[in-house]
1. Rank structures 1, 2 by relative contact order in percent (Cα under 8 Å, 6 or more apart) and report only the one at the top, that is, the highest.
2. 50, 13, 11 is what came out when semi-axes √(5λ) of the Cα gyration tensor in Å was calculated for one structure; which of 1, 2 is it?
3. As an exercise: FRET efficiency 1/(1 + (r/R0)^6) of positions 101 and 149 (r between Cβ atoms, R0 = 41 Å, to 0.05), calculated from one structure in 1, 2, equals 0.95. Which structure is it?
4. For which of the structures 1, 2 does the calculation of helix-only ellipticity at 222 nm (-39500 (n - 2.57) for each DSSP H run of 4 or more, over all residues; to 500) return -11500?
5. Can you say which of 1, 2 returns 1.00 when FRET efficiency 1/(1 + (r/R0)^6) of positions 109 and 133 (r between Cβ atoms, R0 = 25 Å, to 0.05) is computed?
Structure 1
Amino acid sequence: MTLTLIWIAVVLIAVALYLSWTAGRLDRLHTRIDATRAALDAQLVRRASVAQELATSGVLDPAASIVLYEAAHAARQAPKEGREVAESELSQALRAVFDSTAQVAAVREAPGGEAAVGELAQAVRRVPMARRFHNDAVGAARALRRHRKVRWFRLAGHAEFPLMFEMDDEGPPFF
């Protein structure tokens, strides 16, 4: 009788430790999602800021400046629900403005243009990496949250179900 109770207690303790470890892992994944989302937001804001700065520098022709400025401004001011669309539109505007090597060369030849194009190219390249890191973290959390043990024992608590950040992040081809 006492031996049976000891075995039951050992099994219950092992299950509790396993569930605690799983909950801790899920918490770390959610923390990682928060960190990668902050990094993604920083890269998106940087890209929009550099695009706005380039649009107002007088280096681009007036029509291109207006298109780029409006897209960058919309991306910076977009609410959380419309952020993906606004960022995709900024990517499309960047591709439209810098659609040829001649346009990029003209911007580079202007005073301060080389530095501006370099900074924009760097910002444009960092966005897909930050988005990939974020979406990888979200995928890992989603995979763990799909397990029965997580659902049955409600190990995720009240944390929101993590969402991928889907956007058109393809940069101009001539950067």
Structure 2
Amino acid sequence: MDTARLDAPTRVFSTGLLNWKSISSITVLCVLLGASFMAASPTGGIVLAGAVSAGLLCMLVLTMARARVVLTESTIRVGVLPYRVTLPLSELDSDQARKLGDGDAVRLKWRKNGIGLPGLCVGHFTRRNGRPVFAVVGGSNNRVLIPTRRDFDLLVTVEDATELIAEIRRRGTCDA
């Protein structure tokens, strides 16, 4: 068997990070960054401000557009470079994976390493209960908490949360 084909993506779930809230946050961030560069150097600052703001905007929009949850036959890959985690499916507590409602108390508290803006959280965070989590979250709808056997959990938003949970559980029982 071709081992490269075994880990080829078999299911890809979009995270929907490109939303009005995340785009608004990034736009405000780029405008503020550009204004600070122009204030620091009024003569040549406009060119530098435009270049840095455009670069930051492009990087963040590409990050949001390319963020995915990818399931292969043996792994789950969540996020996008430079914030991406790949775990064997055997490391997931697939029976405990669940869709979170608006009233669920799974909230991010501290950002350890990642991007944390309104409508966009990607990277390593700590939940309010102190448990570390790797998050790829673009809002409060369709959030899925996937407990792992490691020292952190996965928290993602996907367009079809029910299908992601069903697929994780199906693959989790295949490994057992």
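1. Answer by largest value of relative contact order in percent (Cα under 8 Å, 6 or more apart): 1.
2. Comparing all candidates, it corresponds to 1.
3. Working: 1: 0.15; 2: 0.95.
Source structure: 2.
4. Only structure 2 yields this read-out.
5. It must be structure 2, since only it matches.
Each value in this text was obtained by applying a stated rule to the coordinates, not by laboratory testing. Just so it is clear, the structure is predicted and the values come from calculations on it, not from any experiment. Cβ atoms are built from the backbone, for glycine too; each structure is taken alone.
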